[in-house]
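K.L.:
Below are structures written as structure tokens.
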Structure I
Amino acid sequence: MEDWGKLCEDISDWIKRYADENEISTLVVGISGGIDSAVTSTLCAKTGLETIVVSMPIHQESSQYNLAGRHIEWLESRWANVSSHLVDLTESYDSYVEGALAGLEISELSLANTRARLRMTTLYAISGSRKGIVVGTGNKVEDFGVGFYTKYGDGGVDISPIADLLKSEVYSLAKEMDIIEDIQNSVPNDGLWADGRSDEDQIGATYEELEWAMAQVDRVEWEEFSNRQKEVLEIYQKLHESNSHKMKPIPIYLKSS
């Protein structure tokens, strides 16, 4: 059985060690109101380093916005090294879409990804001004399983403390660190869509199902699986393949000798 308390300490120590070795003084984390950013920001706070947490709403649902705010208040009440910024990007996003992108027939998916990339730009503006780094909040299922993140958006980070943790393990760390229960119980949502669709709505499977698929995907024989299990495996394989460009190094043309 995993010692979740020790794992929390190990990850925080790893973050601190990386920062010290690279003369980094500040950790910058985007806060969405979800479990991943809550756990990551708490692990950063535990390092004792200056930790700046940033809420960046863009036409955000009030439930997500409120959870982000509550988590930030919770952090600041417990760690003196934590400070926060609210950067409302709604007007900037609208101006960009209605101005620079006007008439270009931009897809709904590209507009959703544009939100993530505006947030990434904001985090780097802050970290670059404070000798800091942007700390990623992606977990193993998202980052290496189905590639459920925006390339050069929430995927644009300097370090990834929880990228080797399954979603279920992230929840275990949240429980260990007494993260607000409403965040632990909230439906995973990337907050990039106007209709508030959840991660499961977009993917077609729960994180529990995706974790199961990650463990089974190399099996050749599927006869023993139920119809739903086969469907989940197909969803996983399709997303893993189509999003592989996010998970691999950028192709580089190499000159011949």
Structure II
Amino acid sequence: MPAPAPRVTVPEFAAARSRGDKLAVVTAYDYTSAKLADEAGVDAILVGDSLGMVIQGHATPLPVTLAQMQYHTACVVRGVTRALVVADLPFLSYQVSPRQAVRSAGSMLKVGAAAVKLEGGERIADAIAACVRADIPVMGHVGLTPQSVHRMGGFKVQRDAEQLVKDARAVADAGAFALVVEGVPSDIAAAITAALSIPTIGIGAGPSCDGQVLVYHDLLGLFDGFRPKFVKRYADLGTATRTAIREYADEVRRGAFPAAEHEFR
């Protein structure tokens, strides 16, 4: 049998840009999804606080707790043998102080994550730097930052190019090894990417970023809560799932399932 693929590490992920390698990232929240994504060969799996909407049914990610992120991160880690696992720090688990950020980030590494992701630019640079000093790898996140949904007045495209570049530089200068750029015009994302030496991972930020990230449930057509313009569906498993369960329910009601081959004798 072929040898298993080597684990993607933080230094290797960070070096991908210098090699010209595009990075494929998927957001997943559980063992089975993570295992399938990992076996498909993605470079990183992000355990996103978007689970508040996709898994828990909330309108925003704000209700998600640190304990819930620890639980889902541990589930994902058990399904992964190759991809880099990055865990989101949820709302109010790092904004209070750099000391709080280090404690919260460290708790994610204790359950198996290799890195954490913090939202924000200049205003959280101190928290990023504190985590990096504690040997906790940090992925930044600028642009449309979902934890700032109320300040932004909704999940809106961010267009202040000058501030976005400042935020991106502050994150990189604080020691982040990569940066998610979400919900910004493609020309601004290109300017951010050109201004940095660390890889940028786009989501709704055009093709100039060094990689892309999509949510597992979005790219497979499993989530219908809303469908952002930037999502491409690579399968319609939502329809396939409903069809399969409808067939199962029909067979149960007709007495066609279970059949003899499903019995113990």
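Throughout, read-outs are computed from the coordinates displayed, never taken from laboratory work. Model, not experiment: these values are computed from the prediction. Cβ atoms are built from the backbone, for glycine too; each structure is taken alone.
K.L.:
If mean count of other Cβ atoms within 10 Å over residues 104-111 is computed to be 20.0, which of I, II is the source?
P.N.:
Traced to structure II.
K.L.:
On mean count of other Cβ atoms within 10 Å over residues 56-63, which of the structures labelled I, II is highest?
P.N.:
Checked I, II; max of mean count of other Cβ atoms within 10 Å over residues 56-63 sits with I.
K.L.:
Among the shown structures I, II, from which was the value 15.8 of mean count of other Cβ atoms within 10 Å over residues 80-87 calculated?
P.N.:
Working through the options, I get structure I.
K.L.:
Of the structures labelled I, II, which one yields -11500 when helix-only ellipticity at 222 nm (-39500 (n - 2.57) for each DSSP H run of 4 or more, over all residues; to 500) is computed from its coordinates?
P.N.:
Considering all the candidates, the number was obtained from II.
K.L.:
Now a separate question. Suppose P(r) over Cα pairs in 10 Å bins from 0, in percent works out to 7, 29, 35, 22, 7, 1, 0; of I, II, which structure was it derived from?
P.N.:
I
K.L.:
From I, II, which structure was mean count of other Cβ atoms within 10 Å over residues 152-159 = 20.0 calculated on?
P.N.:
It was calculated from structure I.
K.L.:
Supply the structure label, taken from I, II, corresponding to relative contact order in percent (Cα under 8 Å, 6 or more apart) with the calculated value 21.
P.N.:
Going through each structure in turn, the value belongs to I.
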